[in-house]
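Just so you know, all these numbers are worked out from the coordinates, no wet-lab data involved. Here the structure is a predicted model, which is why all the values come from computation and not from measurement. Cβ atoms are built from the backbone, for glycine too; each structure is taken alone.
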Structure I
Amino acid sequence: MQDQLKIALVQSDLVWEDPKENRSRFAEKIKAIDEVVDVIVLPEMFSTGFTMNAKAVAETMHGETVNWMKETALKTKAALMGSLVIEDNGKYYNRLLFVEPSGAITTYNKRHTFTLVGEEKTYTAGTEKVIVDYKDWKLCPLICYDLRFPVWARNTEDYEVLIYVANWPKPRIAAWDALLKARAIENMSYCIGVNRVGVDGVNIEYLGHSAVYDVLGACIAKTRPGKEQTAIVTLEKRHVTAYRNKFKFLNDRDTFTLE
């Protein structure tokens, strides 16, 4: 059993609707990571920014960005994750990919589409929660707006790490900070949020605030606001196990099902 999991959080600006340039920039950032890590996390829609122009930028699961993710995971011997615009059977998805060095891919389609900007008019909402089993760890990958909905993240699978990739804007960054901490506490898991920085193609500004919280809600890693930065954190399974065994809060969960 692997007690430690080392994760790199890549907080970056994104070039609007330019997958090739974004791949090139992320390649340089990933190349600059000078430690051996298990997982590299990129922001939501890392190849384009949070665009509603899906038809112009969508790729397939056999497209250049997915192939780049597979090549990068193989080269770095680290799993690579982030979301991008995917066309599948005539529908568009804000799809998160968890790509392992072996080439195995786990996908998660964003459940909660952001109706404030009409995301639901362009992208098909996901229906399945996904748990990734990787190196003896259980990871729960979610996307941006999902953070506002605790029922969807509810830890009924005993995952150890909850990971959000995001394009979460500056005006509501206080909510991002508060909700990441809350999700860690209520689920007794590590909670990681990787957000972008910069200004996008529709003039929305992002501050980043990428961070990692432990099972008691303590912030154990945080990036510099508004700056491109890669932060590396080492998670310890014994931290999760010790506090779950001590407090047993998850044993007192209410029982219900989603319809």
Structure II
Amino acid sequence: MPLINHNGVWAIYRTEMARALRTVWQSIATPVITTALYFVVFGGAIGSHMQQIGGVDYGAFIVPGLIMLTLLTQSISNASIAIYFPKFTGTIFEILSAPLSAFEAVLAYVGAAATKSVAIGLIILLTATFFVKVEILHPFWMIAFLLLTSITFSLFGFIIGIWARNFEQLAIIPSLVVTPLTFLGGAFYSIDMLPQPWRTLSLFNPVVYLVSGFRWSFHGVGDVSVAASLGFTAGFMVLCLAVLWWMFRTGYRLKP
């Protein structure tokens, strides 16, 4: 007997990716247009008054924050919708009764959600090169942060999808919690620019650590240490895995 049901994992993964490919042009057009608008507004209007931050041109400075903003929202959205719809339509019981372990189901759904998020993140990075000169000082760590963040917040989105009882709950955490934290987490500015006590308070914003580590991989500068960024992301991943283990073990909002 194989340790992992590869056929079952591949079937779910392929189904989720096929669902995304049906709207591939929309999936590509939306981040391209949004990225262009951000560079027009932030790069043009604000960048004309604030040309550099930490020795980095402002246009290039906002690229990691812009990618991270999309990465967080897309990872959560893709994973939460992927598991919520089977609950909504009642097909979740077919998944629970299939010869798939909880680990295999999470691997398939989260893997598909993370794949889509990484693809969109790379599209945004490619689009940004048409507006500014993008240099990546640490490409290995850039890919590492990209994958780690996508997987971690896909796990978080999967938890939200299981927890949500309706579409309002499905959207409330990404729209009212994650997006504001991202804007306040140094995505488009350095928290070193903030006066006290706001700078100290910003250190309690978890998104600061994600954005800072990702920006360091591009420009070699960050608001917090790389070790702190990696430690927070890895710790949050472990927490999400623990919550998912408990959800499947108890059947929380999965079984009547």
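So helix-only ellipticity at 222 nm (-39500 (n - 2.57) for each DSSP H run of 4 or more, over all residues; to 500), computed for just one structure, reads -23000; which one of I, II is that? Going through each structure in turn, the value belongs to II. Where does the value 19.6 come from, among I, II, when mean count of other Cβ atoms within 10 Å over residues 66-73 is the thing being computed? So the calculation was done on I. Cα extents along the principal axes in Å was computed and gave 51, 42, 35; which structure, I, II, did it come from? This figure was derived from I. For the read-out distance in nm of label points 7 Å out along Cα→Cβ at positions 218 and 242, a value of 0.9 was computed from one structure; give its label from I, II. The value was obtained from structure I.
Between structures I, II, the calculation of volume of the Cα convex hull per residue in Å³, for residues 146-201 alone yields its largest number for II.
Look at distance in nm of label points 7 Å out along Cα→Cβ at positions 26 and 82 for each of I, II: the largest one is in II. Quick one: Rg and Dmax of the Cα atoms in Å, for residues 50-153 alone came out at 17.6, 58 when computed from one of I, II, so which one is it? Derived from II, not from the others.
So relative contact order in percent (Cα under 8 Å, 6 or more apart), computed for just one structure, reads 26; which one of I, II is that? Source structure: II.
Once distance in nm of label points 7 Å out along Cα→Cβ at positions 58 and 122 is computed for every structure in I, II, the highest value turns out to be that of II.
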